[in-house]
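Each structure below appears as structure tokens.
All of the numbers you see were taken from the coordinates with simple rules; none came from a lab. Every value quoted in this text rests on a predicted model; they were computed, and no experiment measured them. Cβ atoms are built from the backbone, for glycine too; each structure is taken alone.
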Structure P
Amino acid sequence: MAKINIISGIQLSNNPRVVKEADALTEAGHEVEVFSSILNPGDAPLETALSKNKDWAVTPVIDNSIQSSWQRLRWLGARFRCRVWNEIYTASGWGNVRQLGYVAPELLELCRRRKADLNIVHLEQALWVGNQLLKEGERVAIDLEDWYSEDLPSKDRKARPNYLIRRWEKRLLQGGCYATTTSHVLGSALSEAYNCPPPKVVYNTFSKYERNSLDGKTIDREDHKTPSIVWFSQTVGPGRGLETLVDALSEVKTPIQIHIRGRCRPGYEAILRSRISCDSKHQIFFHPCVPHHQLLSRLAEHDIGFAGELSHCRSRDLTITNKIFQYLLAGLVVLASNTAGQKEISDAHPNLLHTFQGDSSTSLASILNQLNADQSQIQTDKEEAIKLAETKYCWEESKNILLTTVSEALKQ
């Protein structure tokens, strides 16, 4: 079988798609090595747990959990290099890959030393690495978790060298041995923009066997008579549709609970609470992050999963985040904003994914009132969500697409 390098450069805990990819390729018999980094020393135990007992290797390019003088010097040097190039770009418009991450040159050197039959690149700084490897005649593939050059709001994109990202995306999409992405609408948009074959679609799904780990406990929710909506992310902050959800409560006729899980940005919890009137019949709860193996159990306590992504950039509009598939696996009805990516799923399954106008609290409230009017239907739809997650939108199906694509590429 083949030697495969997966090139990320960030923490495994921030890149679960890489972990699933490495697992799948190893199960298929390939020798896999992941190039990552540990930037936050406090996350080292989680990084170790994610790679423990795996048959694939993980090599952190920078490991900040090792408090040696050499590691500290490397980290300080990488940060200084990034800051200098950001200042150069601000002053002159002259871009460099060092603006986009801390370890691009080191990633390239590792790839040269650990030559592989296939190099799979993820994220912005790895695009540059992939371009360099293509020039050297190596076999390179790209996984576009997002449309990197169209990610972030326009004001934030101005602060980074998007002209370089577009150049690297085009070269890899046209000259790489294959490309994968997260939705059909994103694949079509990439194909049109870069005059390339549409990337294969590998949904951000989860293994159906994760349901075997459900603990059956009720920890988040005490009141099971009041309908409960849940939302989660590592970071809780503005720009994710939560303001619209809270504002919609004033137009919702019957009481609702909202449960939000993640690390709140300073002051953000107070901001959301301030948008609810003191005499409101609705309730909002905040919960800390939990390890991935506990997340599905906590989601399954609720009735509705909220995915209120905003269409503030093309990437966010076209991709499908992992939330929807996690909600379906937990057995939840999904309430989603009408981004193009999320409509790809809702158009096929309108009973399980209910879409609202992303910036309209009135549209959202209307959907909630319809759902609350028929609680028995919610229970029926929750059971259907599990069936769908175990048959169509599960990692077992996505994995087959990935493995077939890799097998075909290795034969080229």
Structure Q
Amino acid sequence: MSDSFQIRIISSLKDIDADAWNALQPSECFNPFISYEFLYALEKSGSAISKTGWLGQHLILEDDKGEMLGAIPCYLKNHSQGEYVFDHGWADAFERAGGSYYPKLQCSVPFTPATGPRFLVPQCEGRAIRMTALAQGLQQLCERMEVSSAHITFVEEDEWQFAGEQGYLRRKDQQFHWLNDDYKTFDDFLAKLSSRKRKNIKKERRVALADNGITIDLLKGDEIDERTWDRFFAFYNDTGMRKWGQSYLTREFFTMIGEMMPQRTLLIMAKREDEYVAGALNFIGDDCLYGRHWGCLEDHPCLHFEVCYYQAIDYAIEHGLKRVEAGAQGSHKLARGYVPVTTHSAHWITNPGFRDAVEDYLVRERREVDRHNQILSEHAPFKKENKA
């Protein structure tokens, strides 16, 4: 790159130091998904590897002494599964025009639609220079590997703006998050809702638990034994088979995160007649609870809402977390106190003609996302004087 910077590409995180990687977090608020432990567990467990279409091509920015100054988690992919920012239409159009969309580069956390840093550069003097080196390095990697594109997904907004300045095309999408308005109890949250929505949530919680004879256990990573992980993996597989026809994560992944990230891993498990029948896996950030995977082996009315949404809100309030991110999509979350937020991605397209077509599409798509978010915000369940 220059006399003072160079970019090295590594295919495996085992080739770098865990503490050096974790020291790159640019925010004081720890994001569990870009941690060495989470990404290494995906790799070591066989979940995100070349065999499953996720070949590591991580960009490591170093100085002339080999000290790590920054990084981008990046994968070479031959499909678009497990990303949650959908580009299948782009791939189809490019292929029909005679191009080869795959392989492509994907800068993301596999199977994880959660916003976080992608330009891993700590806050320091010269941060913008290091980020520029990484952004340009990714473009050069596209050219060197002769791939169609590079996609930086679920990137934080400031990095999204920066990527646009570096020539990347910018895309918007939508999720639903719960925001903590300094609530002290769940009832404080309910008090902000309209009467009809408040009554409906109380009814759903009663139906989910008392009417079904179900209790809830909250378990941190070091409290979860292998039998409980086995049970949750059965829940996870059931959901995976229904949605995708296969599960992305291996059984070993869950053991590894329980061991490597015990204080960041939370299982919310529903028990009936001394047997777990459903559960949700969450990850704990410094200011956010991230709901990731849900599954069940028994269907009970409203149980999904209780385990995935209301228990998560309870936990966030009790522990002073600012928000709950409950995963991708789901306008049904709006009625349960989750509000629409904008997510961001940035895209580098190598073919000039294809790039122009995608750019034209994204202008219209961004406008539509903004319009849709505005409409949904106007229908949030809060009292009018407290509307989010």
Comparing FRET efficiency 1/(1 + (r/R0)^6) of positions 73 and 257 (r between Cβ atoms, R0 = 25 Å, to 0.05) across P, Q, which is largest? Q
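If helix-only ellipticity at 222 nm (-39500 (n - 2.57) for each DSSP H run of 4 or more, over all residues; to 500) computes to -11000, which of P, Q did it come from?
Going label by label, the one that fits is Q.
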If distance in nm of label points 7 Å out along Cα→Cβ at positions 241 and 337 is computed and equals 0.7, the structure in P, Q: P
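Computing Kirkwood radius over Cα pairs in Å, for residues 89-208 alone gives 15.0 for which of P, Q?
On the way: P: 15.0; Q: 18.3.
It was calculated from structure P.
Suppose mean count of other Cβ atoms within 10 Å over residues 305-312 works out to 24.1; of P, Q, which structure was it derived from? It would help to have the intermediate numbers written out before the result.
Values: P: 21.0; Q: 24.1.
Label of the source structure: Q.
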Taking 14 as the value of relative contact order in percent (Cα under 8 Å, 6 or more apart) derived from one of the structures shown (P, Q), identify that structure. P
